[in-house]
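These are the structures, in structure tokens.
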Structure I
Amino acid sequence: MSLRRYARGWAVPELALGLDIGTSSVKASAITSAGQVFSATSGTYPSANPFPGAVEQNPADWVAACHEVLAKLLPELPEGPLTVGLTGQMHTSVLLDANQQVLRPAILWSDQRATTQSEALNQSVSGLADITGNPLLPAFTAAHLQWVREHEPEVFARIDKVLNPKDYIRLRLGAGYATEPADASGTALLDTRDDTWSSEMLAAVGLRVGQLPEVVPSHQVTGRASLCGRRDAAVIGGAGDQAAQAVALGVREAGQLGLSLGTSGVAFGVWPQPIHGAFRHCYDKSWLRLDSTHAAGLALTWLSELVGHPVSELTQAWVPPETAPVFLPYLQGHRSGPGAPSACVGLSVQHGYEHLAYAAMEGVAFELDRLAREIITELPEVVQLGGGGARSEKWRALLATALDRPVRFKDRDSSFGAAVLAAEAVGWHSEFESHDRTKADMVEPIPELRKIIAERKRYFAQLNEIL
């Protein structure tokens with residue numbers, strides 16, 4: 001065991017802690033150079049829907065959840081030097097005044113209020129997708145800002161700083177006013193070709209460069225924090241949650257593909273050069289092309305409330321595929337807008353909740369397969385898989401069969417990825433890996449279902465075209 005020795009002569013492991021400011025809760029993971037893993041999760045916090053299409057949260061709830069999760073985790077950690085990596089929901093917009101006070105509730109990534117504004121900016125900014133890597137979507141910070149500018153001009157006039165959730169927590173921890181390329185690229189204000197704020201985009205939404213944080217590398221220390229008054233720690237740049245999830249699953253090199261099966265479902269592939277549909281990854285000269293569906297695990301949560309059976313029971317449901325209806329899982333539309341409607345096609349009185357549960361899992365698997373094949377040139381031999389929904393063995397097997405590829409599952413989330421970045425920043429992540437005893441679960445496609453699943457996947461694609 002490779003440990004470092006400090007002033008008192010004790011041999012102590014080094015520690016890295018990742019904090020994930022998620023859409024529904026804060027999660028924390030800590031790893032040590034001795035191969036240990038610790039985790040904790042806060043209670044959930046609410047979202048508000050002040051009008052149709054709007055989704056907001058109170059940043060004070062994130063702060064309280066961070067204190068809660070740190071109070072749980074810190075007493076469990078061994079002594080030793082601590083480095084913190086931050087991650088969190090991308091695109092979500094926090095607006096501060098000159099006194100660093102929140103001006104209005106944060107507008108979330110799932111908010112659709114800025115559809116008109118995003119369409120107008122796409123038309124008015126020449127080469128927007130070349131600059132930012134993506135056409136502007138209602139989910140992105142730039143669109144949120146333009147909506148506030150038009151509908152709440154008194155708020156817009158008082159904006160002094162614009163932050164994403166993890167960087168708001170960084171500020172509250174006292175670790176500086178900064179961000180990093182992965183999260184910054186999700187604002188649609190960054191020129192992803194050179195990691196600088198785009199003058200064209202700033203002019204389009206009426207911002208000055210001083211209203212945005214400095215962009216530093218993901219592994220750079222931005223400041224130090226006192227965590228709950230108990231532990232002093234260096235805080236690094238970190239990453240947006242999708243990039244951190246990619247790190248957690250080992251999706252770091254060109255050609256690798258990962259899937260995250262959580263509340264939403266995400267497919268992400270690594271590219272060695274800028275490409276439309278990509279955000280910046282955590283590493284130099286690396287871009288993460290991704291797409292998502294809003295309702296993955298959410299589809300089962302919705303069904304659970306509808307039929308009165310817990311999600312854990314629904315994920316164990318299994319019926320012969322040919323007996324089940326086909327489900328389009330667009331309960332919250334597409335990331336780019338309303339998109340195709342959700343639908344359950346072929347439903348009859350002979351179907352029970354097990355058929356609906358199977359159809360929901362299959363529909364999500366088909367949608368992730370569709371997204372994966374759009375974001376990467378060729379599926380790799382093995383697809384990396386993470387997220388809470390992937391804890392279901394049946395859902396993992398269904399995904400492998402839909403992809404027609406083995407999937408490698410490790411139950412590690414974005415907070416773990418942020419901890420990995422922190423360990424990499426101080427140079428001992430390889431020590432953790434050499435001692436880590438966590439085994440990945442490799443799941444093969446189900447041979448006898450290959451043909452029927454392929455047929456149902458083709459029907460799913462046809463329904464997407466006609467509905």
Structure II
Amino acid sequence: MTTPRLPRARNSLLRWLATGLFALATAPAVLAADARPAVTVIRAARLIDGRGGPPLAPAAVRIEGERIVAVGTSLPLPAGARLIELPEATLLPGFIDLHTHLTGRSDVHWEDALTKTTPPEEALWGAHWAEVTLLAGFTSVRDMGTNWPYVDVALRNAIEAGAVRGPRMLVAGAYVSSTGGAGDAAQFSTYVQVPLVHNLADGPAEITKAVRTNFKNGADFIKILATGAVLSKGIPPGAQQYSDEEIRAAVIEARRWGRDVAAHAHGTEGIKAAIRAGVHTVDHGSGLDDEAVALLTAQTVPATYYVPTLALLESNLDDGDSKTVPPEELERMKSLRVMAEGAFRRALAAGLPIGFATDAPVLPHGRNAREFRTRVRLGEAPMAALVSATRINAEIIHRADRLGTVEAGKLADLVAVPGDPLADITATERVGFVMKGGIVYRDELARRR
């Protein structure tokens with residue numbers, strides 16, 4: 001009997017899986033805690049510590065195990081300690097991206113993925129993109145939902161267990177969307193059942209159940225689609241797809257669990273409804289108007305944060321990076337661009353705390369730092385952009401006690417870039433050193449002894 005030949009793409013995937021499993025089985029213990037020396041001292045030309053003050057130059061950081069224990073201009077080198085020298089580089093806290101989609105193939109539109117890919121394939125690509133993202137200097141991410149529900153939960157767990165190299169992850173599991181809305185794979189026949197559609201929720205009762213189901217299955221937070229989306233054939237991005245009552249139902253249930261709700265929101269009315277409902281972040285926020293800014297400014301303690309995703313517009317419309325976006329969806333991007341950039345300038349002028357996010361892979365994985373360049377072009381000071389991706393983002397994800405700044409007691413999540421990013425913000429796109437939890441994952445800039 002002749003053995004059937006698998007399609008070339010599937011053969012490649014299987015070869016990749018076999019190679020990856022062999023590599024994991026035979027690789028040195030770079031992922032294990034015992035890969036960390038007892039003491040490491042890093043010396044750099046300068047340190048931007050994430051708090052917004054002047055850089056420290058020269059700079060030295062002492063690390064014991066996975067944590068920072070001392071920061072100064074000069075620190076002694078104990079006997080037996082590892083020394084990492086970055087004599088022409090700037091050291092910074094590991095960057096944090098609040099809006100990614102690490103799992104799945106970046107060359108397949110999300111709706112097509114439901115009939116053209118599989119959960120194992122999505123997981124394998126997730127492992128790949130997780131490493132790409134880490135090596136680009138993003139040591140923590142908030143992942144905003146998958147094509148196949150809960151693959152992100154498995155990826156997070158694999159990274160935490162040391163089986164896969166990647167950033168620290170907070171995951172949404174399966175986003176919550178209405179029938180016919182942005183998360184409904186609307187191009188299929190009504191007789192074709194796809195898994196994501198099974199997670200659609202309409203009305204407060206169904207939304208409450210969807211929130212509970214996501215938390216039961218391992219989600220860290222809830223993503224709700226408050227408006228339509230650019231990359232969807234459903235309701236237009238400017239339209240509010242969930243009622244105020246429905247959004248509130250998600251927030252009320254999440255708070256019972258001590259968790260947050262992130263609202264995908266482009267349209268102005270959907271943004272304001274999400275803020276009034278008490279969501280933790282308004283992601284994209286393209287239609288943020290003066291009234292929405294006033295609602296955010298009126299908060300005594302920031303309860304809702306504006307988290308724009310801006311570089312993807314340049315990437316797709318100017319650079320031609322899009323591989324999967326249909327022409328009609330590119331037109332939606334064009335129509336939103338002026339509004340989204342105006343919203344960012346409006347938030348800057350109001351002095352709002354602004355989160356940092358990319359929506360990768362809509363902005364290609366590994367190019368997350370392109371967002372810095374776009375924000376500076378739109379008027380943000382380089383230091384403010386860097387603080388957004390470090391300290392402010394750590395506060396937003398409730399991890400300011402361990403991430404976001406380079407201080408004694410914090411986790412040793414550090415990146416280095418050549419030169420000075422305050423003089424040239426594009427230096428953030430050339431990360432050459434990455435440490436997460438005291439383990440070095442990239443070291444092109446380092447001179448060690």
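For Cα Rg over 2.2 N^0.38 Å, for residues 53-220 alone, the calculated result is 1.36, so let me know which of I, II that is.
Working: I: 1.06; II: 1.36.
Checking each candidate, the match is II.
Say we calculate Rg/Rh (Cα atoms, Kirkwood Rh), for residues 125-356 alone for every structure; which of I, II gives the highest result? Please report the intermediate quantities before stating the final value.
Numbers: I: 1.04; II: 0.95.
Between I, II, the highest calculated value is found for I.
Of the structures labelled I, II, which one yields 13.8 when mean count of other Cβ atoms within 10 Å over residues 77-84 is computed from its coordinates? It would help to have the intermediate numbers written out before the result.
Values: I: 19.0; II: 13.8.
Going through each structure in turn, the value belongs to II.
Computing volume of the Cα convex hull per residue in Å³ for each of I, II, which one ends up highest? Walk me through the intermediate numbers first.
Details: I: 140; II: 151.
Answer by largest value of volume of the Cα convex hull per residue in Å³: II.
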> Which structure, out of I, II, was mean projected area of the Cα convex hull in nm², for residues 157-228 alone calculated from, if the result is 5.3?
Replying inline: I
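Readers should treat all values here as calculations from the given coordinates under stated rules, not as data from a laboratory. Since the structure is predicted, the reported quantities are computational estimates derived from the model, not experimental observations. Cβ atoms are built from the backbone, for glycine too; each structure is taken alone.
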